[in-house]
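Nothing in this text is a laboratory measurement; each read-out follows from the coordinates by a stated rule. All of these numbers come straight from a predicted model, not from anything done at the bench. Cβ atoms are built from the backbone, for glycine too; each structure is taken alone.
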Structure I
Amino acid sequence: MVAVLKSRFEGAGREGDFSWMILQPQYEQTLFVFNDNEEQFYAHFNGTEHGCSAGGGNAAIRPWQCGDEPRAAGVPTGCYAPGPHQLGYSTLDSHVRRAIADAMAQIARLLRTGRFDTLAFSWDDRTHLGGRIFDTAQDVRDHIVEELLSVAANN
């Protein structure tokens, strides 16, 4: 079973800042999960370089999902394209469930490599899944956290 680290962001250059943490030796065996936008998540998922550029918030570590030994993985929490999920998944519909399932499959694949003993994701005591760029519905946040805990427990 992979340990879970619910990480609270409280400022740059210290615990909770994934950009800082991923460089620290004590986190060498940690897979960091960041909040991604759907467009860049699928760009990476489908194998294009567009999914490797740094983003805002905890997606600053997006480049770490690329290369021969990834240390990060994205989970989409919304999209930029016009529609019901623009700037944050608004409901846990079949489209959102599919995107989250694709992310969990990718995370499970990485955990099965045996390179990781810990899975870290952004945590907020109020909303559970941390993140401020998108206005993601609470049921979606809860579902993502449940799935992350499940994938960690099963690997």
Structure II
Amino acid sequence: MNEQPRETIDEAQQAIIEEFSFLGDWMDRYQYIIDLGRRLPEFPQEWKTDENRIQGCQSQVWMHAQMRDGRLHIDAISDSAIVSGLIALLLRVYSDRTPEEILSTEPRFVEAIGLSQHLSPTRNNGLHAMLQAIRNMAAEALAEQREGARA
């Protein structure tokens, strides 16, 4: 079951930027982020392992990735409502993309919507830890693809 995104990775970032431009103040934006997090798909309990836990986040965050038809599908969840919303934004941009797309795309939406300025330092660190984890998963998947091509 391949869940190929309907929009390109750049279109996904642009859509996020536009959605946030319609939201007035940061209280509305935080509520929107929380609402996005509530819509994350179910995350199986068996995936909540130390191996899938993201280090560097104040709250607990788990990410699980698997290749599907050449694309990296990522599932993730947090015990924090705001962080779950941040996860939803990251997955919208990066999940179900090729490893090359993930590695070549900077998260420009983060600055464009003002997340860096409005998140606490610990949440900002957590956001960057999640981004790095996604990049690491993509690099690992790409290395495995290349290794498999040589075999």
Structure III
Amino acid sequence: MYFSENSRVWIYQANKKLSDIQVTQIQQELDQFTKKWTAHNLLLKAKGLVKYNLFIILIVDESNAGASGCSIDKSVNFIKQLESNYQINLLDRFNFAFRDGDEVLSVNKAEFEELLKLGKVNSDTPVFNNLVQNLKELEANWEIPFNKSWHANFFKN
């Protein structure tokens, strides 16, 4: 299924790595949810995916029907249900993800700040910008160097 580069994107980052079994289960739940996800009784062209055993990404191509307040509420309720079912936190925006070699790690704000002080995260460290708004931004600007991200301004001394 083709999705426009302008398709809306929501990224939810888990506070801990998901097991492969959990990823498979969550992917099945995402597939079921997106097949029935509606806005004003119109079926949304949507898909969900799990990346790096850490991120849950919802994508909606709004060319036929747009996500509205009620449909977004449905997705947040779905995410909250995943949190409960899998004992994870997906709604804490103060979890930060970065790449350490081939591994993608998630840490809280205090841990990230400590890694910066220790030099384990530096200006070139790839970080994940979960604030991207659409598929085009997801593909081009989701994983970017720390010094080119909003993270750099957030952690300025």
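The table below lists the values:
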read-out: Comparison of I, II, III - label where Rg/Rh (Cα atoms, Kirkwood Rh) is highest; value: III
read-out: Of the structures I, II, III, the one that 28, 16, 11 was derived from, the read-out being semi-axes √(5λ) of the Cα gyration tensor in Å, for residues 18-73 alone; value: II
read-out: For 0.5 (distance in nm of label points 7 Å out along Cα→Cβ at positions 90 and 130, calculated) the corresponding structure among I, II, III; value: II
read-out: Answer label among I, II, III for the case where helix-only ellipticity at 222 nm (-39500 (n - 2.57) for each DSSP H run of 4 or more, over all residues; to 500), calculated from the coordinates, equals -11000; value: III
read-out: Which of I, II, III yields 12.1 [mean count of other Cβ atoms within 10 Å over residues 10-17, calculated]; value: I
